[in-house]
Structure 1
Amino acid sequence: MDAIAALTQRASVAKLTDPAPTAQQLETLLKCAARAADHGLLRPWRFLTIEGAGREALGELFCRAALRETPDLSETLQAKLRNMPLRAPQLLVVIACLQEQSKVPEVEQLLCAGAAAQNIINAAYAQGLGVIWRTGDMAYNPHVLAGLGLAANERLIGYLYLGTPVNSLPTAKEPDLVGRCQTWP
């Protein structure tokens, strides 16, 4: 797929199924992540892949974390938490690794990790894969972050749910760009 087409037509895909990206596709996604804008060439990010039984383990981690905060959590909500990671055959957890001794401000390092995630999303779409970026409470819960092994200097940027679209890849609607770019002064 042409790069401009991938960038202008990409849309999130929430309904995903097997197969997950192949090892070669995943390698391509990570190579694209490495091309994100990166002030200071810090590479202030890392990724965790979660698939197979790991998705069930992540669901259990979500549930345990929620129960720590809300011990009387309903069975329905517990089941929802357990099933969240099962919505795609593979998850890619995007983590910002903040380097405090760097002259590059923390916000720029966070943006770099976000740009790496966006490159992955665009590359997935270009390869015909479905992907959606999700966050929510489980992206910020300290028990989940500890369970995933994040260090004190790390922030979870998001969960990228990857797989094969249940339906054909959607094309995004044309954005309304009126007023989004002005001439200054």
Structure 2
Amino acid sequence: MNTASTTAEQWERQLREVRARVAQAGGKPGVVPAEAARAMSGLEIMQALLAGRFPYAPIAETLDFFLVEVEGGQATFQGTPLPGHLNPMGTVHGGWYATLLDSAVGCAVQTMLAPGQGYTTAELSVNLVRGARLDGGPLRAIGKVLHCGRQLATAEGRIVDAQGRLYAHATTTCLVFGAR
């Protein structure tokens, strides 16, 4: 068995385990309760999402991707393109890549926030460098924080396959603010 297929199998097993853990905890799509979120750090919120203690984003269900890993300054989402993600020309729509990357870089920023802080994407720049295929297996969007200050945060993200091939990359600037 080659390394890429082993990695793809490991990714799929990890995704099944995360989804099962979230389902067992009663996880459903929705929004994080604001009152609870104000009292927690961004990393604590993201860990609660990963454990299924908070609802996951409805867009993850719409575009069939899921948070699989989180740590301070980094967030990883996994998805596999499906027929519903194609544009009229039969290739994966750029919006699918952009949404995965926006989720990864934004959630990476979230992990760096103190209790009572929020963020929003102010700018997202996405570059697609390889077309994903429906039979190509899972892809991962990995977001990493470059800088997180009091008012601005920047992060970068990459979508890669199990062989490490780059499909898209992005940078973001996020506004950091006191949560209401």
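Nothing in this text is a laboratory measurement; each read-out follows from the coordinates by a stated rule. Just so you know, these numbers come straight off a predicted model, no measurement behind them. Cβ atoms are built from the backbone, for glycine too; each structure is taken alone.
When distance in nm of label points 7 Å out along Cα→Cβ at positions 39 and 135 is calculated for each of the structures 1, 2, which structure yields the highest value?
Details: 1: 1.9; 2: 5.3.
If we compare distance in nm of label points 7 Å out along Cα→Cβ at positions 39 and 135 over 1, 2, the biggest value is for 2.
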Determine which structure produced the value 1.23 for Cα Rg over 2.2 N^0.38 Å, for residues 55-102 alone, calculated from the coordinates; the candidates are 1, 2. 2
Quick check on the output: 0.75 is FRET efficiency 1/(1 + (r/R0)^6) of positions 15 and 127 (r between Cβ atoms, R0 = 30 Å, to 0.05), derived from one of 1, 2. Which one produced it? 2
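When you work out relative contact order in percent (Cα under 8 Å, 6 or more apart) for each of the structures 1, 2, which one comes out largest?
The maximum falls on structure 1.
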If Cα extents along the principal axes in Å is computed and equals 45, 36, 31, the structure in 1, 2: 2
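If helix-only ellipticity at 222 nm (-39500 (n - 2.57) for each DSSP H run of 4 or more, over all residues; to 500) is calculated from each of 1, 2, which structure is the one that comes out at -10000?
Numbers: 1: -12000; 2: -10000.
Of the options listed, only 2 reproduces it.
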